[in-house]
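Readers should treat all values here as calculations from the given coordinates under stated rules, not as data from a laboratory. These figures come from a predicted structure and were not determined experimentally. Cβ atoms are built from the backbone, for glycine too; each structure is taken alone.
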Structure I
Amino acid sequence: MNAVILQLPAKAQRAAKRRLNRVDVDARHSWMMENRDKWENEETEGAKYETNINVIRLTSELRKMWPDEYGPLTMARMRRDIIEGRKRIEKRNRVKAWLQSLGADLDAITTPEQALFFTFERMHSRELSTSA
């Protein structure tokens, strides 16, 4: 009779979740809202701690006065905004890499509009060369 010994893999320990407090999430959210739409930004993480008490109070009052436009800034909403902003930056970084593969000079292209026009010109020139 032959016996086969079967060894199961050891249990993997899950890494502890790192929970951020309200101040840290707010700082990351502020940074993301400021940098997610900037063409020149390629970073996906950052923090902007607001230290000016007047800005903090003004923002709080705006949220109270116009809840429909600004709404309550809950932890879930801030986390969702951070995730969506990160996705947007990562997509823009992929577009920049693609443009670079087409031969674009990213130092000369400083706006999304310039990138779009570069792409149109490049595609139009390819159509002309293949049809000729």
Structure II
Amino acid sequence: MTQKEFIKVLEEKCYSYEIEGDKIVVTHKGDIILFNNFNSIPFGVEFNSNGVVYLYELKDLPSEVIFNNKGDVVLDSIKNISPYVKFNNSGNIRLELLGGIWFDKWKGNIKGIGYKRLLNKMVSLGLFNR
């Protein structure tokens, strides 16, 4: 999906956003819900919304996607995560890649290491980049 196509989707759903250089920063005050054949987003998207980000049918997370939202991130169909994706959201993350469970409940977590810190390290190492 191109940036222009993504902006069109945001506008159709009345989700506020800003353009910062090459980045699209989604600033919507509530939840972001994208589905119904919505299976890609462009690189360089930052979610700064105040709610949950639901990307139900998204297959790939491209480079420079950053989650700074104030809620959970739901990625029920994700198959590939670029090493340059960051999860800085204040909520949890649900990944289909790990059996569709919430990441804080994943049995591979390491006691004493924050689950998001672990997830971001795994992403940066390319463990979800197929």
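A few notes on this one:
- Test item: mean count of other Cβ atoms within 10 Å over residues 39-46 calculated as 12.6, pick one of I, II: I
- For distance in nm of label points 7 Å out along Cα→Cβ at positions 7 and 87 computed as 3.1, the structure of I, II it came from: II
- If FRET efficiency 1/(1 + (r/R0)^6) of positions 63 and 95 (r between Cβ atoms, R0 = 35 Å, to 0.05) is computed and equals 1.00, the structure in I, II: II
- Structure responsible for 26, with relative contact order in percent (Cα under 8 Å, 6 or more apart) calculated and labels I, II on offer: I
- At a computed -19000 (helix-only ellipticity at 222 nm (-39500 (n - 2.57) for each DSSP H run of 4 or more, over all residues; to 500)), which of I, II: I
- Winner on Cα Rg over 2.2 N^0.38 Å, for residues 55-102 alone once structures I, II are ranked, highest first: I
- Structure (I, II) behind the derived value 2.8 of distance in nm of label points 7 Å out along Cα→Cβ at positions 31 and 119: I
- Structure (I, II) behind the derived value 42, 29, 28 of Cα extents along the principal axes in Å: II
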